[in-house]
Structure 1
Amino acid sequence: MHVDNFISKKFNLALPYWTIICPILAIFSLTIAEGFKDQMWFSAILGIILISAVLSAVHHAEVVAHKVGEPFGTIILALAITVIEVSLIVSLMMSEPTGFPSVLARDTVFAAVMIILTGIIGICLLAGGVRYREQNFIKQGVSTALITLVAISILTLVLPNFLTSEKGGEFSSSQLIFVAIISLILYGGFISVQTIRHRDYFLPQTSKDNVTSELHVEKPNLLTTISSLVLLLVALCAVVLLSKKLSPTIETIVMDLGAPKSLVGIIIAVVILLPEGLAAYKAAKQDRLQTSLNLALGSALASIGLTIPAVAIVCYFTGLEVTLGIDAKSSILLVLSLFTVYLSLNSGRTNIQQGIVLLTLFATYLFTTIVP
């Protein structure tokens, strides 16, 4: 990782200027945002700053990932984004009007899973297929992630619709606690397999050219790694807070267009998942599909495995009610997406058609959300 600038020479901090400035600028813009409330031009500037914060987050995540190696690098990015996503969901739930079960956690988790399964994985398979015709990965690792994802998503998002203790896709208090524990067990078991027992299942499979180039890329020093980790957390916090700040403006635009309010959640989820999506896309373009799949599937698992327990704890101590069961249309799309991803990744080799199919499912998900 060669960077030739003043701070690199003076402080041995191998980071480009823009990756340091953008997260700081994003936090600063949040401090002055109240003074420009309801100003459309300032909202446009915040949107640009938001994108710059996302790009800087991707860069810092890659620095940390290069230092710690796989699969720990992808886990760091997935956990960092998911923890902040959970914080955003919980804070919004606490500020919602009482008297009605909250659907925020359900909508956010479902949107994140669909975006990851069909959008991020789809574009990665398409990009890799266009450039390399076929790409390989370790089947055992992906199968482990998929079987965990199938179980955890069906148990949390579909099962509530078929239980009789509560109505309208709700868990009872005991059921919610039980599912939260199950989610933690499933996610904890996957992390154990990924990092300890079968770590080799998740290591990138690269071509000779990539292996040669990676061997000659010097790993960042400790100061650069720590700085990138701090700036990554700052950038991710800025992404979530800017998304929250811009959501009323986005909601107004969506309503003016006559689209359903649920589209706002999708837009916010897309922005929050952009760092992972861009990192996964870049890896696929470099013929590192294993890293792309580690990022995508690990993020989907973390999104459910951490969000549901956090929501359960909030509901238990505050008395809030939450609806987790998705409707019939969403259930069909979820099951179809899981089944298609499983078939696409069942052989250990991918091509362009699998990416096309997944992206058409993503388009269908978006279209049926706008035109239900």
Structure 2
Amino acid sequence: MPDARVQGAIDHWAPRFTTMGVDYNDFVRATRGLERWADWLDAWTVIADEHVELAEQAEAAGRGRTAGEAYLRATLCLHFGKFVWVLDGDRHRATTERAVVTLRRAHAHLDPAAERIEAALGPGVLAANLRRPPDAGGRPPIVVIIPGLDSTKEEFFHLENVFLARGMATLSMDGPGQGEAGFALPIRPDYEVAVTAMLDVLEGRDDVDLAQVGACGVSLGGYYAPRAAAFEPRIQAVAGVSGPYNFGELWDKLPPVSRETFVFKSGARDDEDGRARALELDLGGVMARVTQPALFATGKLDRIIPWEQTERMAQEASDAEFVLYEQGMHVCSNIPYRYRPLVADWMSERLGSA
């Protein structure tokens, strides 16, 4: 029998893996017979290595599309190998760095115009991937895609495509406590400082329209996105999927690996210090400042962030819509064909790319 952490990861996140692009057969191979959480990263790294080998063989044969797709599969396996696996900080960092490099190799074949964007913030550096719609002319609107507690910009290639197909550019970012930015920057409640820093770097460009900026956050990013909208006036529309109103209020019911991940990425001393820091991620008194059009969506079967937390944001924002999917799980990953078009179409209509 798998230990509680392995079983918890399977139970809570299986739909997310395949929705984000992990091949179902790879998920089965990695998790079937896996009993110890200590072996989780190794299982996924073996499969990632296989995809890298396939990518390199395709490159040698001049088959760029096939190579790019294989590098992308490898990236996702690396990402999900370490997403909530924090038993060894050095290995977590090394795998994060490898995922960053592997996605760049995928971009070279699948979207050569994809661009790395960096912005200084305090003692660290924020990083993001900028992609523009195929054959985009002029200056398309741009959507900032904000990860959650355990997601990073390397997870979002297929989510980005939903916005790109509707004429919007995407900027998937790693903020404090996320991906490579998290090496020097721990989680902080005022995430708007990171969004502002990234938008400042884009000011003056002639290939994106900073008068038409949207923000979309998933899971804990569903807290970060409306928080950013409350304090960053360049955001014209905001969408949050399965976000918490107050993350600390959920502490005792979070999966153990999520609490461990928050402790690790917030720089907390222990579980109780983690709880105290999580309580600082609180939208009380903030949502009234969100005057932009806002969309909040979640699933009634969410076992990580209760749907009522997401609904509360919509109740307190000035101009908000709330969508609750009766059959939806966390981030509605089991029904991506419902929530993704909803969010992308809604954002397109608000930013004028429709």
Item to check | If mean count of other Cβ atoms within 10 Å over residues 11-18 is computed and equals 15.6, the structure in 1, 2 | outcome: 1
Checklist entry - -24500 is what came out when helix-only ellipticity at 222 nm (-39500 (n - 2.57) for each DSSP H run of 4 or more, over all residues; to 500) was calculated for one structure; which of 1, 2 is it? => result 1
Next on the checklist: Say we calculate distance in nm of label points 7 Å out along Cα→Cβ at positions 67 and 179 for every structure; which of 1, 2 gives the highest result?
Outcome noted: 1
Item to check | Ranking 1, 2 by Rg/Rh (Cα atoms, Kirkwood Rh), the structure that comes out highest | outcome: 1
Checklist outcome for this item: distance in nm of label points 7 Å out along Cα→Cβ at positions 19 and 307: greatest across 1, 2 for structure 1
Checklist entry - For relative contact order in percent (Cα under 8 Å, 6 or more apart), which of 1, 2 scores largest? => result 1
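We did not get these values from a lab; they are worked out from the coordinates using the rules stated. Owing to the predicted nature of the structure, the values given are computational and were not obtained by experimental measurement. Cβ atoms are built from the backbone, for glycine too; each structure is taken alone.
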